[in-house]
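What follows is calculated from the coordinates using simple rules that are stated; it is not laboratory data. Please read all numbers here as calculations on a predicted model, not as lab measurements. Cβ atoms are built from the backbone, for glycine too; each structure is taken alone.
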Structure 1
């Protein structure tokens, strides 16, 4: 009897060792990749941010000089930060609103609704330089599709990308073409809501407004939290659209923070200063993300938990 118990114990131990060995074996590529391609470069860039390194040279340690320069003598730092803040605030808030409303429309059980879901999601899949150039043609003041449509209504369209008062608005409008990703996530959250909740609310006389704010929004609040966090991360890193279409102009009206970082690091070859700009962006993104996460306990509802 004792021998059988000992054999079973040894078998369990061997199984546990094999499971642990398999775990370490299969996670080793990810760990090595994280150390070599993420953590290592981050630590090195932190070191570079305290040096006056140029492209191709290590530079010397200068302490907090890059950060002091950033906040005292670099006028484009605050200009680019302000432009990025405006873009992020408007594009994130309106993007979440439009993607939610679109998801509500596509959540209806209508014939052929799958086709419309595909059509609305497709632009977020094919987004890239070609799509940005297409938007540049749409915003062209002379032969662009948008100004042509406005002319049919008797409205003279502005110089979207050439007017400092309209350029950032055009970049924000352009960001809405990729709301299909958020829409799909919202749609998944909406389809996970039990229909019995709506039926009970309807029996109690709750209208559309009450059902939306009492059932729909609380039930999809985790999805809203995810989309908001991803929106903050993406919005603060906007680069492709203004860089390709306006190069930050006119009059620096679309000059974003990442464009400033790119210009210093890869055009002026001030790698140390560019690294310090990158770390400030990281801290700003972390700060706002942590605020959202910390306050989520007041407005995010998890149906399977105690909150």
Structure 2
């Protein structure tokens, strides 16, 4: 049987494939020619899914992609052209990933809101050039962190305005009830059992039994539901400063042996954060029993 070299078989297959006008025509005269062609094909594995899923390219415009591909590949040592193509690539990432990502992080699913494209680009270019900026990079980082949190909180506050208003109404009505006391921070509490033991400090570790509820009575957590290996509930143990502000304030007023009901405004609870069943800006109600203070070792 007559033997054929691999490049002859590939050449035959290549002849069956129509090439675009922008694509170089394969000419597989030697095994090295065929190897070059084969390597080109091998290195496209995963490229199309990457273009579609990561770059966001519309495959309707494959001819334009091929044109750019050829131009970019032929840049060689032309540093000016290479820099231009790098700028095109990063610019597309800005449009398809960076700005979209920033908008989602700040505004969530609200597609009607967006950061300023022109100001973003002005800042991006100033940061790239490392000169002529209106802020230093450190100032920009600090401002970004603070301002993004402020904008996100404002967006959430608008979304959960009814929830916040319900908490404020609940606390306004609750403060006039018999036995309820209100501190300067807005924390409310009612003494159910008056303990006679020591009072924790900020640096104390405490043991407590508790049940937490939303203002509508929905239970979201309880130490009594946390069982050990024998199926018995055990008090929760934690540092006084490791909990929400309302808890810290209450614990540093409670003698050991006390059981209080505490009513915590949203700003002393989780604020704009969502935690399980607890929606942003929720006022919370806890029944807390201070079992003891752990001795320092």
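Brief remarks follow.
- Among 1, 2, structure where relative contact order in percent (Cα under 8 Å, 6 or more apart) as derived comes to 15: 2
- If P(r) over Cα pairs in 10 Å bins from 0, in percent, for residues 210-249 alone is computed and equals 25, 45, 28, 2, the structure in 1, 2: 2
- Comparison of 1, 2 by mean count of other Cβ atoms within 10 Å over residues 98-105 - largest value held by: 1
- Source structure of the calculated read-out (FRET efficiency 1/(1 + (r/R0)^6) of positions 186 and 226 (r between Cβ atoms, R0 = 35 Å, to 0.05), 0.75) within 1, 2: 2.
- Among 1, 2, structure where Rg/Rh (Cα atoms, Kirkwood Rh) as derived comes to 1.09: 1
- If helix-only ellipticity at 222 nm (-39500 (n - 2.57) for each DSSP H run of 4 or more, over all residues; to 500) is computed and equals -20500, the structure in 1, 2: 1
- Entry that produces 3.4 once distance in nm of label points 7 Å out along Cα→Cβ at positions 66 and 170 is calculated, selected from 1, 2: 1
- At a computed 1.00 (FRET efficiency 1/(1 + (r/R0)^6) of positions 122 and 234 (r between Cβ atoms, R0 = 35 Å, to 0.05)), which of 1, 2: 1
- Given 12.9 for mean count of other Cβ atoms within 10 Å over residues 50-57, calculated: source structure among 1, 2: 2
- Structure from which 3.5 was derived, distance in nm of label points 7 Å out along Cα→Cβ at positions 106 and 202, options 1, 2: 2
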